[in-house]
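K.L.:
Multiple structures are listed underneath, in structure tokens.
Here, each number is a calculation from the coordinates, and none is a lab measurement. Keep in mind it's a predicted model, so treat the numbers as computed, not measured. Cβ atoms are built from the backbone, for glycine too; each structure is taken alone.
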Structure I
Amino acid sequence: MNAIAAVSLDWGIGQGNGLLFHISEDMRRFRALTTGGTVLMGRRTLDSMPNGRPLPQRRNIVLTRQPDFHREGVEVVHSIQEALALAGEDAWVIGGGEIYAALLPYCRRCYITRVYAQPACDTFFPDLDRLPQWRLFRSEPVCGGEEPAYQFVEYIQPCPAGSGGI
């Protein structure tokens, strides 16, 4: 399983159930990596999508505590165990903050767009630099023109939970 997010300098990802950043190259990268695959998200992340609709050309799984939740085009699960069983190893965790925190132990890679800005936020991605099981694997040069400066970085966790120590 992988996670993907754009984070501020303090690992912020959102404010008021919206994204902090709308960087076109980050959006292209997100689309390229996740299209054709499975995305796993929380209900509020789904609600934040345009018209609350699932992402096209992807299998959309929503993890929610609401027992009667349903929406066209999504598969609904109510526990981490259900999510893991349904999503499979190649799924992409796409938010929000609680979902990232709950599923991060099961991820092998995190594709992070580090944005060199620190706007107000109320939702955070776990700080991978402070988690000893995660290490920076790859980083690209810092970019930015009219948008804030940003950098694509990749973290790996060699032995995620449920991997059998592989």
Structure II
Amino acid sequence: MTAPHHRSTTRGVLYVHSAASALCRHIEWAVGGVLGVEVHPEWAPQAAQAGSYRTELSWTGEPGSAAAIASSLRGWDKLRFEVTEEPTSGTEGARYACTPTLGIFHAVTGLHGDIMIPEDRLKAAVVRAALGETTLENEVDKLLGKPWDDELETFRHAGDGAPVRWLHQVV
């Protein structure tokens, strides 16, 4: 007799910082499709951008769910979001951020939420700086997601105190 196979689960948070009202239902469908559950978040007006809405959804699901959520939402017009995934015993954590002007940012995160920069990406940044294409400070800022953080900061503060809903993936 073999032991039952237990799927690993993780959790994370999707922050939709700003979305046009016409996108809200489509976001719900896309996220629900990834997680295998219906999603009905509470949308609130986004004070930082007239006519847009924001929400936060905490979720549990299989490792890789954050990547699937980010992939399902990337490139949508005027959509700003972040999605995080906690590490498990067998997987690294992740952070994705997306803005209309910068596109998507991805970083691997460690146990305490720190961004872990792979060696090859650091070496490439040093080479670009040595060639005079950029400065090392600018390259490290990009590796850490600073341009995305700078663009999203106004939208984050406008959402302080917003309600959070927990979503659980069907397994």
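K.L.:
One of I, II was used to calculate volume of the Cα convex hull per residue in Å³, for residues 68-115 alone, giving 61; which?
P.N.:
On the way: I: 114; II: 61.
The value was obtained from structure II.
K.L.:
Shifting gears a bit: When Kirkwood radius over Cα pairs in Å is computed for each of I, II, which one produces 17.1?
P.N.:
Matching structure: II.
K.L.:
One of I, II was used to compute mean count of other Cβ atoms within 10 Å over residues 60-67, and the answer was 19.9. Which one was it? Working shown, then result.
P.N.:
Working: I: 17.2; II: 19.9.
For mean count of other Cβ atoms within 10 Å over residues 60-67, the value 19.9 is produced by structure II.
K.L.:
Out of I, II, which one gives -10500 for helix-only ellipticity at 222 nm (-39500 (n - 2.57) for each DSSP H run of 4 or more, over all residues; to 500) as computed from the coordinates? Don't skip to the end; give the middle numbers.
P.N.:
Working: I: -5000; II: -10500.
Going label by label, the one that fits is II.
K.L.:
Matching task: 21.6 is the computed value of mean count of other Cβ atoms within 10 Å over residues 52-59. Pick the structure from I, II.
P.N.:
Corresponding structure: II.
K.L.:
Oh, and also: To test your reading of the models, identify which of I, II gives 20.5 for mean count of other Cβ atoms within 10 Å over residues 76-83 when calculated. Numbers along the way, then the final one.
P.N.:
Numbers: I: 15.8; II: 20.5.
Source structure for this number: II.
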